[in-house]
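Enquirer: Several structures are given next for inspection.
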Structure P
Amino acid sequence: MSDFYDALETREPAKREGDFFARLPLHLKHAKDNAPYWARTLADVDPASVTSRQALAQLPVTRKSDLIDLQKAEPPFGGLLAVPLSGLSRLFVSPGPINDPEGFEPDYWGSARGLYAAGFRKGEVVINCLGHHLTPGGRILESGLRTLGCPVIPGGVGNSEQQVLAIAALKPAGYAGTPSFLRILLEKAAEMKVDISSIRKVWVSGEALPPSLRAEFDAKGISVLQGYASADLGLIAYETPAREGLVVNETLLMEILRPGTGDPVAEGEVGEVVVTNLCATYPLIRFATGDLSAVAAGPSKCGRTNMRIKGWMGRADQTTKVKGMFVHPQQVAEIGRRHPELVKLRLVVTGEKGNDAMTLKAETVGGAKLALSVKESMHAVLKLKGEVEFMAPGSLPNDGKVIEAARK
């Protein structure tokens, strides 16, 4: 049996890019023709011209944080849905609230590939312990498991004693859910003196997997791999047995952008995860997830050739209040656009409550005249006064932060 879900995972990177951009123009046209939001957003875009990353980078970014207001103004999906409601199998409501559709495409959420990488195979029973209610987490896993031919126990969250007894009776080979709930089940089974050692394969998502917790599972002979998914996009990236970061799903194209901008960062630099899918039901084009990550250098030892990311590294939406006024990453980016001499920017907010101060740290070789000009731009863009500190190029931390709240 192959280590790979299909041949797509081992394509030459240039072939993968070519295949994606061969399909993207028709996808953009479909979105413009069928979704009011995309008709407006891409009004001046010729879909046939978007055939490279460089061309894609010229398109507007749509932020997940915008969906709440978009959906209030144009319910239920903000004009982003490209099929009639009869083209949906399920409708979900995630925290926000944000409405999320599920179409009829096979393995709509794309999770089968990540579950396969974790070792799940046809005929193996799996207990699915993500929620099966208004949010799509449980459904994201179940659709992938059913695609693989794995019978599913829909455990959901809670009722740990009852779930332990179900595991003992049905002897699933695998668990899918959050790492913290797996730990709860293992502790409950030990307390009840019930054997649930049939579980040897685990795929976790929905929260962080600390190295210490992974070590606990390893010590029990339980192999745990993780996936990075969202209710909008489904599975975005997944871990493989190499445990070298997360491999981007084959159905998506990922960019890492400087927060608050549409500009790609240099490889290895931390930035915001921005994704374009090819889903006809719910097209998402340059969709900013609000999460930070960075590209991991080189190919994975597992043999998969797609881009890898280092995992979740924080939130990109670093909006903060300074003297009662909101300051956004987009505003910091605007200062940078006014002064191309500035290589990289970081707005540091200090002081105590009611006595805020801010300093714009900028990598540049500029002098006093430039500093005065930047201070004037700060006041014009932010409507607030602050200091400017120039630093040597390469000296700011590579952590994706554009705004740092460093108050006492």
Structure Q
Amino acid sequence: MKTIYDKSKQRVPIKCWADDADAQTIQQAVNVANLPDAVDHVALMADAHVGFGMPIGGVVAIREAIIPYAVGMDIGCGMSAWRTGVPAGQIADHLDRILHAVQTRIPVGFKHRTPRQGRQLAEGHCPEIFDLLAGTDAKKAFLSGHDKIIEQIGTLGGGNHFIEIQVDTDDVAWLMVHSGSRNVGKQICDHFYKLAKQVCKKRGIEAPDPALSYLPIDSREGAAYLAHMTFAQDFARLNRHVMMKICQQILEQSPVGGQVDGTQDVVNIHHNYAAEEEHYGQRVWVHRKGATSARTGQLGVIPGSMGTRSYIVRGLGNPESFVSCSHGAGRVMGRKEARRKIPMDRFVQSMKGIRFHPSPQHLDEAPDAYKDIGRVMANQRDLVEVVTELRPIAVVKG
């Protein structure tokens, strides 16, 4: 970790675990460091790269305010992982059948379910979703497609979201899911970002970057954002849980069903959210944008790219990172750049030995578009310890 601090340009220092952070990422972190209520320092995780307003892989503690774009558009996006108990060799013998079932039963991209399918799925795997919807007043809440949430339960989405079958060092298969709050989180972020700019203008507040406009916690708008953010987080968590239950059911109904062990997610954790916590003797709102909580003993998931290893980790509770760690490998190329620069044959080669059907639409998710996960893990040895190392054998992409 290195500290970046130019008193002539920053209110507070930046503590950076990324040894390859570019100038634009650092400048965004400097902007965050100049927020009037930023507490003690800004933390950049080992996977940090450019975001909108705040770097992805950025963590900041704010007194009495919430910043929509320091949480991000996919509110509650995160990871879920499950140790199946099935020996990898037995999974491999039936991999095509299992993958086909996953791709058939879990919609990806912009695809949704019918309302009837969604209700039946929720009733069978996640009745909590009905409590979540019942506790939210659709007439008062700005939740895009509130009534369509039931159609999105158990759906993956697109972009960098994925379902992977992986193998640990004991040669046991795992399932890993990466997904978020779908369009709901985006609409909430868009709406409250506009409100934040209006509130800052009305109060004569000039944010270091308009994308860092914020809402006072004690304001009507701030309270409304927190309620919506919590809703999106809960939906995202339940959505991952349902997809994991579907995958579990697929395995149980397959020839390896007798080997399936357990019914619970090992980990189900967010990496785009804000939470009230105590740091440096103060109650603050910790914003983690592309970063996960790493409290002492807390289990987490750090995925690599779809062609590289992932890790189950245990937090070390380092206060300098606001007890946080990276949420993945982090990008080295933007999506357009990756599509332009990565040849299809190189993409195919990078996925050798992994069941996946490379296509031009997935070039922006190719392993070459991401940082070296080994380097990222080495740079955060003081934040987490590795519990389990996982290698992918099959990937489903949105």
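Any read-out appearing in this document is the output of simple, stated calculations on the displayed coordinates, not a laboratory observation. As the structure is a prediction and not an experimental result, all values here were calculated from the model. Cβ atoms are built from the backbone, for glycine too; each structure is taken alone.
Enquirer: Give the label, chosen from P, Q, of the structure having the highest value of distance in nm of label points 7 Å out along Cα→Cβ at positions 36 and 124. Write out the running numbers ahead of the final one.
Expert: Details: P: 4.7; Q: 5.5.
Once distance in nm of label points 7 Å out along Cα→Cβ at positions 36 and 124 is tallied for P, Q, the winner is Q.
Enquirer: Suppose Cα extents along the principal axes in Å works out to 74, 50, 42; of P, Q, which structure was it derived from? Before the final figure, lay out the partial values.
Expert: Working: P: 74, 50, 42; Q: 64, 48, 42.
Going label by label, the one that fits is P.
Enquirer: For mean count of other Cβ atoms within 10 Å over residues 188-195, which of P, Q scores largest? Can you show the working numbers first?
Expert: Numbers: P: 13.2; Q: 20.5.
By mean count of other Cβ atoms within 10 Å over residues 188-195, the leading structure of P, Q is Q.
Enquirer: Next question, about the same structure. If distance in nm of label points 7 Å out along Cα→Cβ at positions 148 and 324 is calculated from each of P, Q, which structure is the one that comes out at 5.6?
Expert: P
Enquirer: Another question, if that's okay. Hey, mean count of other Cβ atoms within 10 Å over residues 308-315 derived from one of P, Q reads 18.2; which structure?
Expert: Values: P: 18.2; Q: 21.2.
That value comes from structure P.
Enquirer: 0.45 is what came out when FRET efficiency 1/(1 + (r/R0)^6) of positions 12 and 284 (r between Cβ atoms, R0 = 25 Å, to 0.05) was calculated for one structure; which of P, Q is it? Display every interim value, and only then the final one.
Expert: Working: P: 0.45; Q: 1.00.
That value comes from structure P.
Enquirer: If you rank structures P, Q by relative contact order in percent (Cα under 8 Å, 6 or more apart), which sits at the top with the largest value? Before the final figure, lay out each step's value.
Expert: Working: P: 13; Q: 23.
For this comparison of relative contact order in percent (Cα under 8 Å, 6 or more apart), the top structure is Q.
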